[in-house]
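Quick heads-up: structures coming right below.
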Structure P
Amino acid sequence: MIGVVLMLIGISAYAVPIFTTQQTKEVARIGDLKIETNEATTHAIPPLLSGGAVLLGAVLIGAGMYRRPPV
């Protein structure tokens, strides 16, 4: 099960290697007045990490199939 999840994460990281998150920060407060700003941060997932997740997932799936006793 973990192997399948790792492979799905790796494949989706290949499909969408860059994503952006937003965070709201309070800049100033004067009485009841609040001044806030939105800060966007871009994150990039290295292709080597994505490939490693896919490979590790495939190894775990193969190990699970190899160790499973015959029914």
Structure Q
Amino acid sequence: MKKVFTCGGRNPFKGASTVDMITLRQRESGDMLFDVVYGLEVTKGLTYSAACFELGKAILHMQCCEGIASNDGK
């Protein structure tokens, strides 16, 4: 696995598989699939487009939790 992107600072959860809050990893095998890690949630075996969706979802959720973005329609 090759780490290709991280954001969000240090992952505070005990038992997390990565030290970064959000991590995108790419498999270096022939399938070249991706894994997205957000806190304790790990989504494995993603295609490029599925990884884009999961990564965007994680980043937006983190931004809403930090009060940077808003999901209340205002």
Q. Just checking, which of P, Q has the largest value of relative contact order in percent (Cα under 8 Å, 6 or more apart)?
A. P
Q: Have a look at P, Q and say which one yields 3.6 for distance in nm of label points 7 Å out along Cα→Cβ at positions 6 and 22, as calculated.
A: P
Q: Rank structures P, Q by distance in nm of label points 7 Å out along Cα→Cβ at positions 38 and 54 and report only the one at the top, that is, the highest.
A: P
Q: Taking 3.4 as the value of distance in nm of label points 7 Å out along Cα→Cβ at positions 30 and 62 derived from one of the structures shown (P, Q), identify that structure.
A: Q
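On Cα Rg over 2.2 N^0.38 Å, which of the structures labelled P, Q is highest?
That would be structure P.
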**Q.** Identity of the structure behind -8000 (criterion: helix-only ellipticity at 222 nm (-39500 (n - 2.57) for each DSSP H run of 4 or more, over all residues; to 500), calculated), options P, Q
**A.** Q
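Read the figures in this text as sums done on the coordinates, not as results from a lab. Keep in mind the model is a prediction, meaning the values are calculated, not measured. Cβ atoms are built from the backbone, for glycine too; each structure is taken alone.
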